[in-house]
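See the structures that follow.
Computed from the coordinates by the stated procedures, all read-outs in this text should not be read as laboratory data. Given the structure is predicted, the values throughout are model-derived calculations rather than measurements. Cβ atoms are built from the backbone, for glycine too; each structure is taken alone.
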Structure P
Amino acid sequence: MTGKNSGKKQKPPVKRTTLCHIERGGEWLMLHRTKKENDLNGGKWIGVGGKLEPGETPDECVVRETREETGLTLTSFRCAGIIHFILPKWGDEDSYLYLADGFTGELRNDCDEGELAWIPKEDVMSLRLWEGDKAFLPLLLRGETDIEMTLVYDADDNLLEVREGREEDR
């Protein structure tokens, strides 16, 4: 039997996630991923967020994930764009970027994914980040809210290419 896809390995579905950077008085809340085994983000500093659950919108996900990871409930946030990650080792991912500047609650001390810390915005770029994050974080730090880029990595998690816009041919 021959068909359009015969002989081709089917790619797994693209994961949909959120990534939120919460601002408080010139600082961003960052998560140093240190606690999970075999962690895609292990040892790196990232914003908070996670995978969308079935039927969940990105806005609902960012509120839920922020509350689960930090204990904080977002009261003022906006989507700043989307990053398309091409990650052969981990699977492709579309991540909705968020900036937040309002929240209620108390920051938890026991995040099960790592250490939460308020980092001065001017120091964020000096943290151990994904190489691709260094392409979009300056835009977020400037408050831009129409970001779309594709970050292409190799199987060893080395950044190969940064493309403005969406990678159309997955």
Structure Q
Amino acid sequence: MPITRLNHAVLYVRNVGRTVAFYTEVLGFRELSAGGGLRGAAFLRAPGSTNDHDIGLFEIGTDAAPTTAGKDQVGLYHLAWEVDTLDELERLAHALEDAGSLVGASDHGTTKSLYAKDPDGIEFEVAWIVPADQLGKDGAGEQRGVRPLDLQATKRLYGATTRGGVGISH
């Protein structure tokens, strides 16, 4: 049996309450049973998810050093979540910007992505996936590298409410 998708991620954080507030207030995750009885833990489900939980959070204390993964040690670069429409991607761009978390926005050809960091500096991506039947519609082809995301032009091209592809779009 092949692996079909990522079910959940577990993050170590400095302050579980602060992190729960970020993911629930900014990204719309829902907290489930406050850590399942585990002290200093929380489990969150993404809007529209059918997973038991999408993120597990475990508090390790405010004295924890920031992650240096990718700088001087190996580790996870980021997690990525999909949204259904470009309107939702734009809504989240504003929410992340208002929270001071947005660190970038990129057009990868097949994906239109926002990059942000949570309160502990853990990076994540939120992406809209170009539907398979619309690949290459921008005239640049599927493989073209990374460009800055022009969300308004992208919405005009694909439609603000066009449902994105799921996973790999071809």
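Some notes on this structure:
- Source structure (of P, Q) for relative contact order in percent (Cα under 8 Å, 6 or more apart), computed value 20: Q
- Structure responsible for 17.5, with mean count of other Cβ atoms within 10 Å over residues 47-54 calculated and labels P, Q on offer: P
- Distance in nm of label points 7 Å out along Cα→Cβ at positions 31 and 63 derived as 1.8 - corresponding label from P, Q: P
- For 16.9, 53 (Rg and Dmax of the Cα atoms in Å, calculated) the corresponding structure among P, Q: Q
- Structure responsible for 35, 28, 24, with Cα extents along the principal axes in Å, for residues 79-150 alone calculated and labels P, Q on offer: P
- Which of P, Q leads on FRET efficiency 1/(1 + (r/R0)^6) of positions 15 and 95 (r between Cβ atoms, R0 = 25 Å, to 0.05), largest value: P
- Highest-scoring label, criterion being percent of Cα pairs over 18 Å apart, for residues 55-110 alone, among P, Q: Q
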